[in-house]
1. Using helix-only ellipticity at 222 nm (-39500 (n - 2.57) for each DSSP H run of 4 or more, over all residues; to 500) as the calculated read-out, with -16500 as its value, let me know the right label among 1, 2.
2. Matching task: 1.6 is the computed value of distance in nm of label points 7 Å out along Cα→Cβ at positions 54 and 78. Pick the structure from 1, 2.
3. Tell me which of 1, 2 gives 1, 7, 13, 16, 17, 16, 12, 8, 5, 3, 1, 1, 0, 0 when you compute P(r) over Cα pairs in 5 Å bins from 0, in percent.
4. Where does the value 0.90 come from, among 1, 2, when FRET efficiency 1/(1 + (r/R0)^6) of positions 118 and 182 (r between Cβ atoms, R0 = 30 Å, to 0.05) is the thing being computed?
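Values quoted throughout were computed directly from the atomic coordinates according to the rules given, and no laboratory measurement underlies them. It should be emphasised that the depicted structure is a prediction, and the values quoted were computed from it without experimental measurement. Cβ atoms are built from the backbone, for glycine too; each structure is taken alone.
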Structure 1
Amino acid sequence: MTPISEIEQLPIGSRPARRKGGGQLKDLRAIPWVFSWTQARCLVPAWFGLGTALTSMVDDPESLERLRTMYREWTFFRVTIDNAELALAKTDLQIAECYANLARDTAELMKIGAFVAEEYERSVRGVLAVTGNDELLSGTAWLRESIRVRNRYIDPLNLIQVELLRRLRKCQEEEANEAAAAREEELRHLTRLSIAGIASGMRTSG
């Protein structure tokens, strides 16, 4: 559901995307993994689990006040929460769902998607409770506006990339011949351009 295969082939890393001889999930290195989640607008590694970790504490007034004190006085904790808040603000689960529809086992993926969406809501609630804000990045209005403006251009790029990936996957399933190979290479080139455009628009590769 993500452009991980295309990212693995980009000539931008100092190391291979996978450990030598590894063809399993555990052999995948972190950089392309996080990069691909970022392209699909999930940014899961930046916030997943945070909501669950904070839930029991933000529901307790004394623990919540302790968290808010930590946020005000402990730089490390503040930066951790701020980074998670930024990632949550850049996440768009509606766009991510378009990528999810590329997967074959959509029924099973829907369960995973619902699980991710629930954790997203918990994480947003937890971060807002700690920061005391009403909305994500409301304490940094210029950054929130910057993301909103850039999304006008990134969202269409994401939808274009989804269609390119769909066509590329279909092309790879066709019988191999010279015309199919040329079409596949063209689609790969366009997909690489979309990857660069989305990374530039989001100002991060993950």
Structure 2
Amino acid sequence: MIDTHFEPVNTNLSYDQANKVFETYIKEPSIHKHCRASEVIMRGLARHFGQDEEQWAILGLLHDIDFEQTKDDPVNHCVYARGILSDAGVSDEAIEIICSHAWGSECGGGNVLNKKRTRNIEHVLVAAETVTGLISASVLMTPNKKLASVKVKSLKKKYKSKAFARNCNRAFMAEIENTGIQLSEFFDIAITAMQEISDELGL
């Protein structure tokens, strides 16, 4: 039986405070867009699950806060983040949720390859931030190369094709199903959320 329960998340920051941290550390346009896309998808999922939109949005916005420091040193991605987020006043719980998106990969300090996400919010975050890549790659396959043209049906086909956007971890996206939502509905929420900021994303 799937547990659809979510415990409230308190990052200890307002959105404005989180955005100041974000703008301080994220300058590269591509990662800036990725984090903003993750943010709006988290907002959409919070609405779906009846959770705090602002707090979930902050998790998406800040999840790659140390990326520019570690892009050439991926093993330390989410290691430096702990210090940045702690200094910014982010709660220990939120830091752990944010860093959990690196579990099961080469990131996170090299000792989390076999560590499993168990909380629903952890499943949501890793799925949300990963699907941004699949959606963005799908845009380039549309005739007009516009986010407005991406449909759930076509995205599902691309999701099933392991050769397409192979760096987008399908298992990470599939973790959303641990929360009781099906992939089709998740894709719909994610596409709709990103379409709301398509101009900003350049898509």
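1. Traced to structure 2.
2. Traced to structure 1.
3. 1
4. Here the read-out was taken from 2.
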